[in-house]
Structure P
């Protein structure tokens with residue numbers, strides 16, 4: 001098995017690091033691109049590199065973040081390691097990983113995304129141009145770690161495993177959904193999606209490409 005490492009870092013960000021990144025100026029690190037939903041203003045987003053990974057505050061924007069060269073095809077596992085900082089409580093906006101990205105800067109953008117929210121639910125959707133289609137609607141799962149209240153953070157690890165005949169979706173090594181590969185186009189760019197008003201530390205984004 002060949003492993004293509006985008007970033008792999010497993011650590012809990014400190015409260016001081018969190019505060020520093022929350023105040024970071026808007027912009028994207030070198031090599032990164034982003035696309036907002038509904039012509040959202042990306043200047044409202046803070047995307048700051050840290051010693052390991054990146055810290056993202058989305059403000060009023062729903063967006064995807066990616067490097068165009070980070071692609072996965074055939075049989076592979078895409079993994080996102082993310083820390084949720086807030087808001088606390090039953091917050092319904094999602095964050096997670098996407099695969100199968102195509103024409104991400106153009107009118108025919110397409111990708112499949114797998115996100116979870118701090119209300120303990122996950123969602124799988126696919127986008128084709130301006131249209132999104134539900135693959136698995138918001139579903140509760142005990143595999144999702146949540147922050148009930150206060151100034152704390154929690155780590156969730158998302159995986160999309162693309163196999164010859166199926167695609168498996170897991171959170172913290174628990175498979176929460178499986179779909180036939182024939183239903184989903186998962187060959188393409190890999191990145192992450194974060195909805196509005198979220199404060200997320202992305203500690204790792206990797207693809208393990210099987211032979």
Structure Q
């Protein structure tokens with residue numbers, strides 16, 4: 001007669017361990033993202049463990065290595081950029097939609113900039129971060145390509161547009177040239193208008 005109660009207690013204990021494990025994992029990921037946003041650099045496992053309030057062994061129990069932890073870090077970047085990319089455009093002409101794209105991307109890039117800076121510091125030595133960068137660059141290029149009718153611009157002009165509308169151009173204007181977001185956006189708008197003209 002005692003067996004059913006034992007089974008229930010075992011299940012409760014298992015569920016409790018699972019909840020604690022999921023809570024620890026969430027705290028580790030949150031700590032990683034918070035540190036990356038605050039510093040713009042990829043935190044060490046020790047820093048993540050300290051911020052999360054867990055032991056270093058717990059970090060590596062949930063994430064086999066720093067690569068798997070980095071994979072969690074780039075997830076929010078992809079989500080943020082995908083959300084902006086999937087919104088329907090309001091512009092009636094392709095030129096209007098390209099100009100609208102500047103506003104979208106500058107807003108999204110500004111949001112994910114700290115996480116992108118953190119990932120950039122380690123990208124050369126991280127297969128995960130390199131793959132994420134390739135996917136993002138390819139996706140952003142494909143979105144731009146989809147907005148411009150075939151033969152509307154020549155190949156060099158398209159390449160210049162792809163450069164201007166990439167994260168690196170935004171980061172350069174914001175970090176190295178120290179422009180506030182509104183001014184950086186205006187610079188891009190002026191440069192793009194010079195390339196494609198106006199309707």
Structure R
């Protein structure tokens with residue numbers, strides 16, 4: 001098995017903004033704000049309207065674009081065909097992981113237990129998504145990394161400015177940040193929160 005590698009941009013930015021429920025126009029607006037702050041990465045969830053068009057819009061650009069909430073092989077196929085650079089799932093489905101690996105696209109499956117984490121990693125995951133992060137806290141991440149120090153972990157779900165640094169300190173390679181960052185109506189709030197978040201995780205941006 002040749003494991004697709006976690007994009008270096010994820011390791012450098014330490015933040016994966018998660019956009020859920022936005023169409024092309026609004027997603028483009030939010031991604032532009034993120035980019036203006038030095039964060040050229042975004043995950044578009046597959047349950048968003050016109051998601052294929054949104055992913056295609058960013059494909060081949062300077063933005064590292066991911067597809068989130070990937071729950072089936074059909075989702076994998078559609079996201080990759082649209083140009084997704086990486087995939088994220090809320091769970092670990094070996095068929096879904098295998099489909100992504102076979103296509104040479106990095107996938108980050110959701111896990112909460114050591115068994116799930118090792119199962120996902122053995123199947124070829126590029127990293128594992130500790131989810132929902134706010135329920136288990138950085139303590140679980142730190143505990144998992146004791147026996148599993150070689151597994152890159154991306155806690156996601158309920159991550160905000162209040163706990164992002166704690167997850168990074170506990171050993172996260174990056175954090176996935178959703179509604180707290182990307183569901184704000186005011187783009188100035190998005191910009192301000194992006195700046196604060198990047199400082200908290202140790203990425204200075206532009």
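Rule-based calculations on the coordinates, nothing more; no lab input. Everything quoted here is computed from the prediction, not taken from an experiment.
Things to note:
- Origin of the value -25500, where helix-only ellipticity at 222 nm (-39500 (n - 2.57) for each DSSP H run of 4 or more, over all residues; to 500) was derived from one of P, Q, R: Q
- Given 164 for volume of the Cα convex hull per residue in Å³, calculated: source structure among P, Q, R: Q
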